[in-house]
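Engineer: Take a look at these structures.
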Structure 1
Amino acid sequence: MSLIDWGRLATLREDIGPESFDDIAMMFVTEIQDTLDRFTPGSETAADFHFLKGSAANMGLLAMVEACARAEETCDAGFTADIEDVKAVFLQSLAELETRMPSQIAAA
């Protein structure tokens with residue numbers, strides 16, 4: 001199973017145009033990485049993961065959506081989320097993106 005909804009990315013690229021899409025893809029990668037980098041165990045909240053989940057959904061990152069949903073539910077239940085799981089899924093998703101979109105990922 002793919003970590004990425006390639007159809008979603010193609011539709012988004014078509015809707016906003018290639019140049020705007022490249023900018024959004026770079027901004028997305030940077031924003032997600034910056035958010036994940038600032039987390040320390042216990043500092044994250046359900047709202048943080050909800051934000052990440054929404055961004056991932058917009059970009060078609062299916063596995064990232066699932067990882068963030070698990071983390072959000074964990075925080076809502078009063079427990080510390082597995083940040084490393086979310087980071088690992090993000091890195092795996094980037095690796096898959098890079099196979100078909102190297103310019104957007106390399107520039108971020």
Structure 2
Amino acid sequence: MSNHICQRPIHPGEMLKEEVEYRNIKQTKLAEQMGISYKILNDILNCRRPLTTQTAMLFEAALGISAGLLMKIQLEYNMFTAKQDSSFVQRLENIRKYAAIL
């Protein structure tokens with residue numbers, strides 16, 4: 001039996017917010033530099049909005065953080081979140097039952 005502890009994946013916004021704060025970058029300036037609205041940037045940094053491929057690439061250009069890494073973190077977060085939705089999990093189980101008899 002494994003002693004592996006399942007840890008909640010982080011939203012990429014958590015990591016990005018820490019980086020922005022560490023570098024002492026104003027969100028308004030960063031949003032302007034990236035060509036996105038302050039609201040979109042703030043929503044991402046506060047984990048209220050997912051990263052898209054395009055926003056990940058904008059962060060990579062602005063902060064030098066790999067877009068691929070950011071998208072991997074977003075995917076892991078999305079998968080974890082989907083698995084927490086009990087009605088969706090039940091739907092998957094029903095599909096698997098049906099697929100098993102095909």
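Engineer: Looking at structures 1, 2, which one was log10 I(q)/I(0) by the Debye sum over Cα atoms at q = 0.13, 0.16 Å⁻¹ calculated from, given that it came out as -0.57, -0.74?
Structural biologist: 2
Engineer: For which of 1, 2 does mean count of other Cβ atoms within 10 Å over residues 39-46, calculated from the coordinates, equal 17.6?
Structural biologist: Computed on structure 2.
Engineer: Ranked on relative contact order in percent (Cα under 8 Å, 6 or more apart), which label among 1, 2 comes first with the largest value?
Structural biologist: 1
Engineer: Determine which structure produced the value 1.00 for FRET efficiency 1/(1 + (r/R0)^6) of positions 15 and 79 (r between Cβ atoms, R0 = 41 Å, to 0.05), calculated from the coordinates; the candidates are 1, 2.
Structural biologist: 2
Engineer: Now, a different point. Of structures 1, 2, which gives -21000 when helix-only ellipticity at 222 nm (-39500 (n - 2.57) for each DSSP H run of 4 or more, over all residues; to 500) is computed from the coordinates?
Structural biologist: Working through the options, I get structure 2.
Any read-out appearing in this document is the output of simple, stated calculations on the displayed coordinates, not a laboratory observation. What you are looking at is a predicted structure, and each value in this text was computed from that prediction instead of being measured. Cβ atoms are built from the backbone, for glycine too; each structure is taken alone.
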